[in-house]
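Take a look at these structures.
Read-outs: derived from the displayed coordinates by stated rules, not from any lab. Predicted model only: the values in this text are computed from it and were never measured. Cβ atoms are built from the backbone, for glycine too; each structure is taken alone.
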Structure I
């Protein structure tokens, strides 16, 4: 929960929308009140007008009595946290270093791992730096290309 609050403090709209996207993908919410309550339970406070704008920004639709994201509107948590990224470079043949805003490394490391890129052995997050262990130079290049596509 601390990481969620920290990410919200760094970039409130992006972090809130990333969490909202996770909620929409995880289950069915038939009202905005349910979504507001779910956000509140995760330490994120929002008003109904803000939630409505976030839903619109994410491309969420209400169909069959529940809010959802159409497949083409889905973005990954890493996409949602892109404003927190600052750079990426190789640090040898099996290590990448990703720089980010202070306090955002843990959230970004989790988001990178959630991408499901083959060959990522794991991540270690500090305050504004993430070390990514990769299985090969090619995996490192894929990670670097993915991060650079977000910069």
Structure II
């Protein structure tokens, strides 16, 4: 399923080392359309579209290349006016600049790239999704986003 609107690159272009859509072993099933933006630790994470913050977790300070770290990822979720959501994972410990229900604008810094959760190198895991039920952890489908390369 393709996105209903376009999203901007969620990190500053000059900090982007590469975009990786394929190499993560975790990008299967519901996460098949997730995108990794490889960037240095501390890189600003930007809202890819305007919306309202619906979830913030930034209390984890651990991560590594083992699935045992899966639930330790710091992340932020934004709800957009078209009903889609964007999620930003592997954020640095206590780097969130936003709180629940804050309104954010496209390009606004919301956090910083970290190394939390199941990760093998500093990067921003980004996904656009819709809910398919009521459970925020299991009832979602990621949406393919193809517009990033056109604005790099």
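A value of 21 was derived for relative contact order in percent (Cα under 8 Å, 6 or more apart); which structure in I, II was it taken from?
Working: I: 21; II: 31.
Clearly, the read-out refers to I.
Match the computed value 0.30 of FRET efficiency 1/(1 + (r/R0)^6) of positions 61 and 117 (r between Cβ atoms, R0 = 25 Å, to 0.05) to one of the structures I, II, and report its label. Only structure I yields this read-out.
The maximum of volume of the Cα convex hull per residue in Å³, for residues 69-132 alone over structures I, II, that is, the highest value, falls on II. Structures I, II were shown, and helix-only ellipticity at 222 nm (-39500 (n - 2.57) for each DSSP H run of 4 or more, over all residues; to 500) at 0 was computed from II.
To which of I, II does the computed value 8.6 (mean projected area of the Cα convex hull in nm²) belong? Provide the component values of the computation, followed by the final result.
Working: I: 8.6; II: 8.0.
It was calculated from structure I.
When distance in nm of label points 7 Å out along Cα→Cβ at positions 45 and 141 is calculated for each of the structures I, II, the largest result comes from I. Looking at FRET efficiency 1/(1 + (r/R0)^6) of positions 53 and 93 (r between Cβ atoms, R0 = 30 Å, to 0.05) over structures I, II, structure II comes out largest. As an exercise: distance in nm of label points 7 Å out along Cα→Cβ at positions 109 and 125, calculated from one structure in I, II, equals 0.7. Which structure is it? Answer by label: I.
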